[in-house]
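*Asks:* Got some structures for you, see below.
What follows is calculated from the coordinates using simple rules that are stated; it is not laboratory data. Bear in mind the structure is a predicted one, so any value in this text is a computation, not a measurement. Cβ atoms are built from the backbone, for glycine too; each structure is taken alone.
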Structure 1
Amino acid sequence: MTPAALVLAAGAGRRMGGPKALLLLEGETLLRRAVKAALGAGCAPVLAVVGDWEPGLEGLAALPVRNPEAPEGMASSIRAGVRALPRETRAVLCLAVDQPEVDAALLRNLLALFRRDPERPAACAYGGTLGIPAVLPRRLFPEILALRGDRGAKAILLREHAAALPFPAGARDLDSPEDLLRP
């Protein structure tokens with residue numbers, strides 16, 4: 001089973017002065033870095049849920065999905081992405097652009113953990129909880145489509161006792177311009 005991937009990138013990035021997805025880290029936009037990680041992990045298709053701006057995905061096998069409801073928050077991006085998935089999608093890997101330590105190797109390990117029990121979600125563990133990147137099986141799609149506001153599927157991951165992949169570096173995310181300067 002090859003899960004699809006949703007790269008959540010539609011946020012306006014108000015504290016960053018513009019969309020986080022378009023910020024550069026090591027010469028590449030955060031969006032391109034996340035898409036490359038998902039592609040490198042073998043996900044297909046890879047959908048980049050973006051706002052009302054040009055995503056800059058040229059040369060990558062990723063499809064942009066515009067989220068006109070992006071001001072609502074993360075739940076709207078998850079819904080937009082899940083709605084755009086092909087009908088035959090059995091599972092989806094969700095990741096965000098603002099976790100600079102996420103790479104293809106981590107995602108491959110997460111997918112391997114998920115494949116051990118493909119009816120159970122798998123998620124990264126950091127900061128004393130579970131979070132994204134996370135893999136969600138199709139049986140949870142109706143519940144995911146009911147999410148609202150500026151939150152993701154954490155409650156679902158916790159309730160479902162998602163298989164946990166330790167990822168201490170996942171606690172580092174990019175929320176302010178100063179965060180880009182920290183190693």
Structure 2
Amino acid sequence: MAKKEALRELQSRLAERLQAARTQQRSSSWLAVECAGRGFLFPLREAGEIFAPAPMVTVPHTNRWFLGVSNLRGHLHGVVDLAGFLGLKGADAPPLAPGQGQLVGFNATLDLNCVLMVDRLAGLRSEEQLTREADDGRPRPTFAGARLRDTGGRVWQELSLAALAGDEAFLRIVG
């Protein structure tokens with residue numbers, strides 16, 4: 001019970017900070033998430049609501065990374081396992097246990113009823129907290145932005161949710 005209360009408080013604080021950051025928007029800011037041991041940054045202007053895991057209905061004949069559909073606040077959303085889509089975990093990797101992980105929605109302006117399943121939320125990051133890494137020259141998908149390093153030395157990969165929402169492979173859920 002205490003864990004649920006703590007999670008609600010974290011979600012409430014993050015929602016307040018997200019709203020405050022959206023109204024300030026002077027510099028770049030991101031929602032930091034962790035997935036398969038890696039750090040990702042979603043631009044705040046592209047991120048939507050954060051949901052606790054909810055019951056899902058699987059959809060036959062879809063890719064393994066498309067977990068199913070879920071009713072979130074009265075709206076049907078597709079649920080995508082971000083680590084699975086990015087190829088960060090093998091086909092034999094166990095799914096998150098029920099009640100684990102978080103669902104991050106796309107901003108309503110992106111017009112995509114979809115949420116991304118991530119392992120955990122890691123707070124907010126601002127431009128002042130991060131340093132851009134040099135480009136390693138490797139090919140990256142169009143939705144992968146800059147690699148940034150925080151003051152603790154952790155590397156974060158920026159992911160554009162707007163570009164992801166238009167990515168052909170992401171939209172092709174049929175396996």
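*Asks:* If you work out distance in nm of label points 7 Å out along Cα→Cβ at positions 40 and 160 for 1, 2, which one comes out largest?
*Replies:* For this comparison of distance in nm of label points 7 Å out along Cα→Cβ at positions 40 and 160, the top structure is 1.
*Asks:* While we're here: For distance in nm of label points 7 Å out along Cα→Cβ at positions 56 and 88, which of 1, 2 scores largest?
*Replies:* Details: 1: 3.4; 2: 1.5.
Across 1, 2, distance in nm of label points 7 Å out along Cα→Cβ at positions 56 and 88 peaks for 1.
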